[in-house]
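Structures for review follow.
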Structure I
Amino acid sequence: MQQLQFFPSKTIAFYMGRSFLVRTFAILAALVIILQTLDLLGESGDILAAPGNGQAALWHYVGLRLPQIISRFIPFSVLLATLITLATLNQNSEVIAMKAAGVSAHQILAPLVLVSIGIAGVSFVFNDRIVTRATASLNAWQNVDYGAVPKASGGVTNVWVRDGDDLIHADVVTGRREATRLGHVTLYDRDGGALKHIVNAPYATAVVANGHVAAWQMHQPSMFDVAAGTDSPIADVVFARGVTPDQFTLSSVDADERGFASLHAAIDELKAAGRPTGPLEAGLWHKISGALSAVLMPLLAGVAAFGLARSGQLAMRAVIGMLLGFTYFVADNFALAMGNFGAYPPQLAAWSPFLLFLLIGEAVLIRTEE
């Protein structure tokens, strides 16, 4: 009957779960401190080179970069904590004692898997609510070389749109559909690839005809004539005929900068506009599969717990567990890259590494001990 119980002993489950959780966060803290220090050393020169930046700007960078590092290395921390926990238990003959008491390999790993599910849930919420916002803020800051970032007021920043030969740049885009407003907009008027005029305006609004946006109008513009080298104010300019609002509002949708619900809504809008969404869909589903990667780590590293007393190859089995874990991360990044290129369907790119290594981990565990 004990073999049929998920947790044969609450005492064993609590002891293993607590040890595993403490080691996970201890390893994560160590990795974050080291990597954040190295990252800050690499970026501090560029940050301080921007006018007006000082020590406060460095701390601001740390606050924005820290969530990204934590998010990226949570699965690595779970993998290393699993290896250390299981190798320690085996080295102290605690695994032998549990096996002698009739506890199966799956029951030994069950407390670690349960804790990993909790870590995966926290990781998903952390990524969705904190990491996406930090990433959006950091990208906007880096786009202006760590200078002053224009206030987006809930919109998007640093948007580029092409209209035939012409290029349009807006520092800030706010609103939706007919209420879309372009802030600090610049029109690069080109003819056959040669730049003729540069038109700047504080803002531009949509020109609506028959209930649809037919063009855009610059207000209080000035024009720089490239050939003459003169800059002078001109009357309001109507430009970008046929350019739709979604080309501005959805031109820079980044899966890393949006939460699950926001990204899902953006994908629906892009589909309605007839634009490709494959890479974004892969990123959407990867938000779930990426968080669940923490659940795989105890299974992949489980090889380090069993068979050591007989074989005497503790280090070798720990290395095998580590290689399985790191191979998963390589395969996951490869599949996601293929999804971004359109070579893999979005669901396959997001879920195939997880399902493949779930089967591999289970097969290795059964082959090793069960």
Structure II
Amino acid sequence: MPPESIVVIGLHGQGAELSKPARRALDQADVVVGGRRHLSAVAPDAARTIPIGGDLPAVLDEIEREAGLVVVLASGDPGFFGMVRPLAARFGPSHLEVHPAPSSVALAFARIGRSWDDAFVVSAHGRPLAEAVDEVIRHPKVAVLVSPDNSAALLGRALIVAGAPCRTVAVCSRLGLDDERVTETDLAGLAAGEWEPLSVVVLLAEPGAPSEGKTLAWGRSEDAFSHRNRMVTKAEVRAVALGKLDLPASGVLWDIGAGSGSVAIESALVRPGLSVHAVERSADDAARIVVNASSFGASVQVMVGEAPECLSELPDPDRVFVGGGGLDVLEACIARSRPYGQIVATYAAIERAAEACDRLGSLTQVAVARGRRLPDGGLRLEAENPVFVVWGPRR
């Protein structure tokens, strides 16, 4: 049985200034849970204390065995990458009463005199540093919560290796404490510095730099991708295919017969929360996908293998684009697709497209004619080979 009540209190600095409801809950607590610094600062002498260490599941187990009023102390806003998430998952939101303080990110932007309603926030606590690097490249204003394993200096070095554009950087440490420190630098200074393990790193695009985070584009020119003998999905066909994929904010996407990786890359750019897997049987083409993805700062996992045999190694997909392979590949994708998934396939031959339509339900032809200049400066239309786009399954 869960405790009678769980009150979560966010502390600012040493936690001396608490709201009246938070102070009342703390004074009435049977058990107080928190980091040792927080417990020594505000926990009443009469309450039993449980220090939070590295084993969070064990702490949650201890809380579950309590019967009275449990108060959990945390830094800043506990609903922001904090204790509210694991507590709500274990005990349910209705058991929680939350009293937040300003989050570390809010304090960091306040210290440098910047608004942050348009900022992208990413945590590097227990997550791949590459995710933070991708977001910094993609957005003009980013706050990264670094950790002992993924430090501020490591972030700086990874951004330089990834070719990130120049940024104004502020490293904000020990916010709200007497020895708080805010240091403004650049990427080189970030990479070379020694910083507090738990800091907020704010990265701002240089004035006048293009605002990558404010644009939404797909159907880029084939010339934007390195490819072999024009083995790349045509821009207009790709734009239609991405629309039919109806990409979700998160989940798994397969790009089968990925070629240059253009569909996988643009999917990853449009929906950064997707786990995108590009499957290509040619090792040379797979290496080309890696280069293309890196040039766009897109997170794409590349597999060299022959479909459908290699698909068993991938997680079940929510979305699939089939750009190469026969109907056996399509059947394998249908069998593995999650409920309410969507599959889009392209074909040059009407016979294959018709058979795929029998399985998926919808078909259209994309016929494109592009303008070409004549020697006298006039304009003519040059037709591209038509492509059949099939999608479904029909709901």
Structure III
Amino acid sequence: MIPIQSKLPNTGTSIFTVMSALASEHNAINIGQGFPDFEMDQELAALASQKILDGYNQYAPMAGYMPLRESIAEKISSLYNNNVSAADEITITPGGSYAIYTAFTTILQPGDEVIVLEPAYDCYIPNIIANGGIPVRVPLKFPDYTVDWNKVKDAINAKTKAIIINSPHNPTGTILSHDDMLTLQSILSNTNIFLISDEVYEHLVFDGKQHNSALKYPELYNRSFVCFSFGKVYNCTGWKLGYCVAPKAYTAEFRRLHQFDAFCCFTPTQVALAEHLKKKERYLSLAGFMQNKRDFFVEKMKSSRFTLLPSFGSYFVCGTYENISDLSSMDMAIHLTKSIGVATIPVSAFYQNGEDDKVLRFCFAKKETTLQNAIERLCAL
């Protein structure tokens, strides 16, 4: 066999794969991995099925089906007061993670540094390393997981090529405030540092709070690749469809890579979404729908010995278990899966060095019966 020099020699199987396999092995209720167990929007599903029958089964344009890009541009204008060009600033991608990876590949050269706020979604650091970059990890402040902007400033040097942010945040459910965005804008002013903004949960923001997209801040947008996911918006994660919004010159470079990688995405779903996005009430009502699930989970878990931390967005809420066990969070997640049949995700897995504050992540994007069954088991501890 010819040996392969791995680009990710220290990266193993993702925590999501590990815990989902363990959940399957022990027939556990999986409230770890971030996918819904309820049906997606049936109107959208029917639209996609109809588009297959209508013959939309050949390649879409490389940058994406134009009416879909136009619908996205209309939405961005309405929500974020940014009149991006459907032709030159929006690219449809096979998922949000692909958009993030391609953004990194577009800008990184070997030795470039990227600031990553930890805990961080697990694809960021492998993406950076695979592109020859160097992740510079800056911890969020525990237990509220807010950004220490002074630490961000201290991490910047001549090698800093980019910073990646994520709001609403996976795994913690926190969101970046308007003041956070203004502070970030001030820090990046007069630098050549790119911003990659992961906004896949843009419509899942709770308690009347607002999503502060990088698209709302012209000075930030002019240095940004902003990445989104239809799967997280319409609860169809298996569709693997998203998009990247970036200024024209950045989009042109992004597409140089995209054309030789995926080239284009599944056409019928693009055609269906182009129509469905016109119905603004569908995505504007998603926050209330998911907040009800969060509130149900949080209220019922008050009878448990877990201490839940605030969640203002996403599919997730985190909780500490110091009143229950001294186990590490990884060992605790395994123990819960095997002993009571509930699978969670240890937040330590979102730190490159495994930093462990003994916190577990729970996914509440599940049917009420799924949540109730999991809660009963958790409260019995």
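Using FRET efficiency 1/(1 + (r/R0)^6) of positions 66 and 290 (r between Cβ atoms, R0 = 35 Å, to 0.05) for the comparison, can you identify which of I, II, III gives the largest number? Largest calculated value belongs to I. Of the structures labelled I, II, III, which one yields -11000 when helix-only ellipticity at 222 nm (-39500 (n - 2.57) for each DSSP H run of 4 or more, over all residues; to 500) is computed from its coordinates? Source structure: III.
Can you tell which of I, II, III yields 24, 42, 29, 6, 0 when P(r) over Cα pairs in 20 Å bins from 0, in percent is derived from it? Attributed to the structure labelled II. Have a look at I, II, III and say which one yields 4.3 for distance in nm of label points 7 Å out along Cα→Cβ at positions 114 and 282, as calculated. Source structure: II.
So relative contact order in percent (Cα under 8 Å, 6 or more apart), computed for just one structure, reads 16; which one of I, II, III is that? Going label by label, the one that fits is I.
Quick note: the coordinates plus some simple rules give every number you see, no bench work behind them. Since this is a predicted model, take the numbers as computed values, not measurements. Cβ atoms are built from the backbone, for glycine too; each structure is taken alone.
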